[in-house]
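Below you'll find the structures, each written out as structure tokens.
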Structure 1
């Protein structure tokens, strides 16, 4: 069992455990990645928490026991950021194998490593989204993403298309994990043409987020303008094999976090008919169904637990700097606040520490990142301690 954490306000008295050692800077990263396998939780260790990463800054990559213990490093990389780390995650379908991003002489790439044998394989493009069966991954330009949002991209290697608004030879790539074959599925130029006059002429565009649906047939992407705020976001779904034209599932001005409910439906915190909230969006249609508007009134990172009973959620800091850790029982339609976690202030946008709650592979643990003890750490709640509904 990890170290019991006592300095968090809790509306529902659920124990919080710290998995990472105290005093260092440890974190996992994004809420939609595969963070665990068996008793192993992936983790980054960095030497600072109060500034943006720069060229040459390296993150150690390693593991923690889910029940708490020592950090065991296995590699390091300069291809990382505070929000999404090195996109490090377990590869579905391949036991004891991890995927993460690395820097190369000619740009960013990815490395697949077996933690037991140490065997590695490298790919010429960085991983942005793994397929659920581990057969392929999707890749976007991480240097371009750094120019757009430094907290989500990598520092040190310039975007080769930095002077182009919507390049003809850059966009969403598919990489076959077995052969390494790279296929350009859709270009930024094609996406700009599909968007029509949604974006202003000459506006620089970037794919900010991208995720493969269960089953590996479709993916979703957020196409955003890079230069003017507030951003305009076009949400598109597309075929993972590149056939057909991407489908514009949402073209309102506000669209934020999402999670694939199944192969055909997305949970999305967005605006529909002028109302912000969490909705189920149906791929291939413009149909939208609202979730509990009182509970999901604010933006958060959502993810369903294995089995679908629980939905995890969080919040950005309130006026007192407290982030809320929440769960929602999908059967009863009841939401619970597990903790309010205060973080150091000020909290700059690109180096902030979102909770990013994510379920373990078996649903036994809900893990998250936090800075409420004055340093970055990886924490957990046992599913056995969640409210009995």
Structure 2
């Protein structure tokens, strides 16, 4: 086999979009995906913001519904409704979404090989050799540069010396049947999802996704949540199979190397507040594609050359990840009583209305609104952060 320009490991949205950009620029791209089919084992609500839809080639056929409101419940069950006139996000069918992204890349000439488990990556002076097992057959593919976009579970980054994802949370989700339900609901509370949150997201008529994040036993907590939703009449059955997935909360120490770039969940480019990774992954894939096009053109695929990618993505989302992670760690140590108190303060003092009217309120960019929220002394006092260096 002739020397390829790029091998992309992972055919999720991030990997496929990167393959699309590079193939569109005329480079020979091979995408290796360990699963036989796309989108079948994902643990994702499929919610992406309007900004993401407007910025990237999201297939309209993959969009199930648009969302402009959500009901958020405190640990004691007090509701807080978020609403805007214009649509803020949409729910996509992840299988259809992933397939559409892959088809767009293939339409530009990118090659795909499914059921291909990458065993190892060896980086040489002039090429990268990727060892693959496909249905029991071993093979080696060579390229000028490799991109790891294999998601959270990949161990390749540790082997390649870019580090490993040290802080993460587990998610659990299942499809449920509902009655007359058309608004996203989010639930907080240590008995529901300790340190994190749970969700009920409507999809097609009479169907929804119920899930949660937890550092331990997410399946057990999800079982309790489903029983509670059944008792309250919010769902009528929960017979779907549970899916699980890991979500990184911090990025890798380094996301590049000699003839190597790491993007998306594999790099930890995920919102620490919500665990959403599609938009940030695509943003970083865009930056990676621009860096790689320049490096391939000049035939300079050194670590020094590819370091421009890391500087680029940190400039774009670095602050969001830092503030989001700090806020995540703060929330994890709050008691249910403190969270309820914050809900009460926000409603009684009109902070909720002020935040909803704020221009910086965004589905995808959270740092400004989080810092503004903690700028209210009553909220900061309830969260016990007045004396922290950050405050």
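Here, each number is a calculation from the coordinates, and none is a lab measurement. Since this is a predicted model, take the numbers as computed values, not measurements. Cβ atoms are built from the backbone, for glycine too; each structure is taken alone.
Among candidates 1, 2, the computation of Rg/Rh (Cα atoms, Kirkwood Rh), for residues 267-314 alone that gave 0.97 used structure 1.
Using FRET efficiency 1/(1 + (r/R0)^6) of positions 51 and 203 (r between Cβ atoms, R0 = 30 Å, to 0.05), single out the structure from 1, 2 with the greatest value.
Details: 1: 0.50; 2: 0.90.
With respect to FRET efficiency 1/(1 + (r/R0)^6) of positions 51 and 203 (r between Cβ atoms, R0 = 30 Å, to 0.05), the highest-scoring structure among 1, 2 is 2.
Quick check on the output: -1000 is helix-only ellipticity at 222 nm (-39500 (n - 2.57) for each DSSP H run of 4 or more, over all residues; to 500), derived from one of 1, 2. Which one produced it? Here the read-out was taken from 1.
If Cα Rg over 2.2 N^0.38 Å is computed to be 1.01, which of 1, 2 is the source?
On the way: 1: 0.93; 2: 1.01.
Only structure 2 yields this read-out.
Thinking of 1, 2, which structure, once Cα Rg over 2.2 N^0.38 Å, for residues 27-258 alone is computed, gives back 1.16? Matching structure: 2. Here FRET efficiency 1/(1 + (r/R0)^6) of positions 227 and 339 (r between Cβ atoms, R0 = 25 Å, to 0.05) has been calculated and equals 0.10, so which of 1, 2 was it run on? Among 1, 2, the structure yielding 0.10 for FRET efficiency 1/(1 + (r/R0)^6) of positions 227 and 339 (r between Cβ atoms, R0 = 25 Å, to 0.05) is 1. For the set 1, 2, ranking by mean count of other Cβ atoms within 10 Å over residues 91-98 places 2 highest.
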